[in-house]
Structure P
Amino acid sequence: MEKYDSHTHSINSLDGRQTVYDICRSAVEKGLAGVTVSDHADMWYYFSEKTLDRITSSVRDIYEAAEEYDGKLRLFRGVEMSEYLYDVANAENILKITDFDVVLGSAHCIQFGELRDAYSRLDFAVMTDEQIYEFLKKYLQEISKLLDAPFFDVLTHLTCPLRYINGKYNRGIDIMNFEKEINGILKKVISRGISLEVNTSGVGTSFDSLMPDERILGVYRSLGGEMITLGSDAHTSDRLGNAFDSTAKLLKRIGFKGYYFYEKRIGNYISF
């Protein structure tokens, strides 16, 4: 199986710990056929995080590295756009920087009562189970709204809050309490003809799960979903292509015959 990692972050993301050249070197060492650099464009923090400058720098670094690695690695220009609906005008400015190969859509920040921050920074230890379920309900509502916007090609890490709720804080919350909402999201993904990302960043951590997990991926397949991408969400080069082999075996068992990577906003199919 040719391996394409469609979700990675460089130092042009504030939490990135690798240069684009580090990504390329690691990808070649690991035998990946291609990799997409998809740095964060979080629209809640557009001005404070100097998002336009950082994505411009990301694109420049990708172009430079692509020349050096021509013939050794396929390197794609991506961006992870979060909270697009919060500031559509400046989000569109980001998307005009270059002809991206893929735009990832995600939600990192949720307005939840008086809480207004990235969920990675919320203290779920002090919340009751009821509050956490209310938070997840709001999160899934935001994802559903996001799917009504036409700007992106891949819905990333659908169940990402669980990495903190169940991984970091060990709360044992069951996302399938929202089976109806999740089914609605999956149906929207299918009807739009975009891909659902299988995010492997949690595998091998305290969370130790795919995002979304096997149950949700099984539902997606049963609904007729076929388009998936593989993304390590790597912020350090050692995590590039994380658990792709074991993930491919699981996906084949569920009934998927392959996956996609994106070039020039078009999905390209790779058989397992």
Structure Q
Amino acid sequence: MLYARLMRLDKPTGIWLLYWPCAWSLTLASGGEARWGLLLLFLLGAVLMRAAGCIINDMTDRHLDAQVERTLDRPLASGAVSMREAYVLLGGLLTLSLAVALALGPHVVALAAVWLIPVALYPWTKRITWWPQAFLGLTFNAGALFGWLAVTGEVPIPAFLLYAGGFFWTLGYDTIYAHQDREDDARVGIKSTARRLGHATQPALALFYLLFVLCLAWAGYESGAAYPYFAALLLPAVSLAGQVARVRLDDRPSCLQQFRDNSLTGAFVWAACMLA
């Protein structure tokens, strides 16, 4: 149970947020066809790499986590799991992730090896920049590139547009998430877009989400998607507008709920891709 908590298996939202850009890319690259074998392989990869990323994050932040109310009971921060145990578990997860990458082809393995560098660097960005959420966006949406690469062996313009869209999406939802810890972060010296944007957060969220939808529409245009794809993008657009309108940034449960709602938003985008 402690290892499951260390891997955040009890909090699956992050798995879906990592997975959806993979599913969009796979499906749009296939002209709207659901490639179930690839979709399942990428889902397994998302589970493994999200767990590995959480361990890397907690190993780096264990002393800071012990000073933040929401994270002080995490297994490494509380001392319930040792660093040695964490290293062994991380090694196992990365080995399994390599096996998944090998099944997807040598191009995916090469890109995955490069991708590990920003994954390892991400926890440190909270100490040096007000925009760690932007760096997370760069790492968390690489599936948009991996998916297209796995289908076609190349990464064309539509894949980069999906990646750019995912970047703005992550910038939005992780800013909402960061508002939960705004006061604790200020006390211990952790930087975030939540602290940087402050009262300007909601208009910023509206801009981030608008750019996300525009990038999705552009990706569909560049890939020759059929009209129903563009019509179906209204659903995630309305979902995101509702998030911006409903979220109460000074209320932790509200921030957490609106963050979690992005799992459904990602599913709406995938449904649009199925109509491409």
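What follows is calculated from the coordinates using simple rules that are stated; it is not laboratory data. What you see is a predicted model, and the numbers here were worked out from it, not measured in a lab. Cβ atoms are built from the backbone, for glycine too; each structure is taken alone.
Supply the structure label, taken from P, Q, corresponding to FRET efficiency 1/(1 + (r/R0)^6) of positions 72 and 136 (r between Cβ atoms, R0 = 25 Å, to 0.05) with the calculated value 0.70.
Details: P: 0.05; Q: 0.70.
Traced to structure Q.
Please state which of the structures P, Q yields 25.1 when mean count of other Cβ atoms within 10 Å over residues 16-23 is computed from it.
Considering all the candidates, the number was obtained from Q.
One of P, Q was used to compute distance in nm of label points 7 Å out along Cα→Cβ at positions 32 and 144, and the answer was 2.2. Which one was it?
Answer by label: Q.
Can you tell which of P, Q yields 4.9 when mean projected area of the Cα convex hull in nm², for residues 152-231 alone is derived from it?
Answer for the origin of the read-out: P.
Using distance in nm of label points 7 Å out along Cα→Cβ at positions 88 and 216 for the comparison, can you identify which of P, Q gives the largest number?
Evaluating distance in nm of label points 7 Å out along Cα→Cβ at positions 88 and 216 on every structure, the highest lands on Q.
Please state which of the structures P, Q yields 29, 24, 14 when semi-axes √(5λ) of the Cα gyration tensor in Å is computed from it. Display every interim value, and only then the final one.
Details: P: 27, 22, 18; Q: 29, 24, 14.
The value was obtained from structure Q.
Which structure, out of P, Q, was helix-only ellipticity at 222 nm (-39500 (n - 2.57) for each DSSP H run of 4 or more, over all residues; to 500) calculated from, if the result is -25000?
Working: P: -10000; Q: -25000.
Only one of P, Q returns -25000 for helix-only ellipticity at 222 nm (-39500 (n - 2.57) for each DSSP H run of 4 or more, over all residues; to 500), namely Q.
Here mean count of other Cβ atoms within 10 Å over residues 176-183 has been calculated and equals 22.0, so which of P, Q was it run on? Each step should come with its number before you reach the end.
Numbers: P: 14.4; Q: 22.0.
Going through each structure in turn, the value belongs to Q.
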